[in-house]
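Multiple structures are listed underneath, in structure tokens.
Taken together, the values in this text are just the output of simple stated rules run on the coordinates, not laboratory data. Just so we're clear, the structure is a prediction, and the values are computed from it rather than from any experiment. Cβ atoms are built from the backbone, for glycine too; each structure is taken alone.
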Structure P
Amino acid sequence: MSAKLVMKQVSKTYGDGDSVMSVLRNLDLEVNEGEFVAVLGPSGSGKSTFLSAAGALLTPTSGEIFIDGESLTNKDKGELTELRLQKIGFMFQSAQLLPYLKVEEQLLYVAKLAKLNAKEAKQRSAEILKRLDIWERRNHYPEQLSGGEKQRVAIARAWMNKPAILFADEPTASLDFKRGKEVVRMIAEEVKSQGKAAVMVTHDERMLEWCDRVLHLENGLLVEG
């Protein structure tokens, strides 16, 4: 399978009987290696449900999802956790950094969970922090960082486990326009240079110039354009 992310006829419903609510309805999506896709939709359209299902955080009611050619169907909780550690990188609206870890320690903690070699992890963390221009802040705690710096650390952390696919949930929401554009550019450059696939959920159409495709989540389906 050539695509890094494939979703086939994915549905997610909540409730039962007369109170069933369909959030995703037989949704199809393919995101290939080197492709950066944006998903837009109003509040309440199911963007978070979509991203959680695609990223193996939420089990769909029906349909199939493949990450890097590997099906999520029939995997138990432990197997899904391992798959996320090995193949997926997440960026969230707020940086969600661990307050008691310094910048470099945030990355090395992820590396440890992903079972990366300690020496390699140290080299990789330095390389990523320098690429994101945050190396000088490596010994600072999150509370000592600006909003933009925190988000760059969150991006670095998401890249640390060498994921095949990146998921970004409103990654620029807490940033000003200039810093937000910089963050999206960084994601796009990582996708192109490292042959990854990425999906960004956003409501801000000003952030789309770096994306290869723009999809709209409407009535539980993804629509081009």
Structure Q
Amino acid sequence: MTILFTKKISAKALENALNKEIEPHFLDVLHFKIRTLKPFPLGNKSLIFSSVNGVEAFFKNQFSPKENFAIKPYNKIYCVGKKTKLKVKSYGFGVFKTKKSAKDLRDFILEKSSGEDFLHFCGNLGLDIFDKNLPLQNVKYKKIVSYETNLLYPKIEQKFDAIVFFSPSGVRSFAKHNSLENCTLFSIGETTSAEIKKLTQQEINTSKEQSLKSLLLLINNKFEANNA
């Protein structure tokens, strides 16, 4: 089976994780650029990171959260996805709450953290799940656009047995010049799957978690089921 990943994946990440009979190919459909921001006091605000790029942009712009809850001001950190959480931890900071999707995190905030003041470090194409819902429930929320996502709109000639998507913007970039029909579709999470559903009636195989590990497990299971 030939499979196209719509971003580059390291050989180490795929080693022993992908069935040897699956032939992987890679195509960049997005380009990311971190914006230069002037650091400002974070005060007592809680921080939302919904992507690895948001985390990298935050720390590369020399922001530094305070996480000792016994001393004010302090900053609770909320993440979408395990990969985002791990990126925060790689900079030496803990995470207060992680949810597998932006919708799940929004619902948690509305239920448990509605009295907090949030800053969301995100991209220019960030989803409106937070800013269309939190302010309506009187939750203080502000987007800090800290990186830019550019859609590359590539066109491919080769046909693949399967295509793997990692974000809604990646879906839009690929689908502008390429068909989603007559191949198996994989998605890293419900938000990305929702974007694919706008473009095709085909079945979408969605990973249980927003992680590469969960996605590769899904791909292997699907391959084995088809070849049983």
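Assign the value 16.1, calculated as mean count of other Cβ atoms within 10 Å over residues 85-92, to the correct structure from P, Q. Value 16.1 for mean count of other Cβ atoms within 10 Å over residues 85-92 corresponds to Q out of P, Q. When mean count of other Cβ atoms within 10 Å over residues 13-20 is compared over structures P, Q, which one is greatest? When mean count of other Cβ atoms within 10 Å over residues 13-20 is calculated for P, Q, structure Q comes out on top. Looking across P, Q, the calculation of FRET efficiency 1/(1 + (r/R0)^6) of positions 29 and 77 (r between Cβ atoms, R0 = 25 Å, to 0.05) that yields 0.30 traces back to Q. For relative contact order in percent (Cα under 8 Å, 6 or more apart), the highest value in the series P, Q is held by structure P. Which structure, out of P, Q, was helix-only ellipticity at 222 nm (-39500 (n - 2.57) for each DSSP H run of 4 or more, over all residues; to 500) derived from, given a value of -8000? For helix-only ellipticity at 222 nm (-39500 (n - 2.57) for each DSSP H run of 4 or more, over all residues; to 500), the value -8000 is produced by structure Q.
One of P, Q was used to compute Kirkwood radius over Cα pairs in Å, and the answer was 17.9. Which one was it? Derived from P, not from the others.
For which of P, Q does mean count of other Cβ atoms within 10 Å over residues 61-68, calculated from the coordinates, equal 17.0? This value belongs to structure P.
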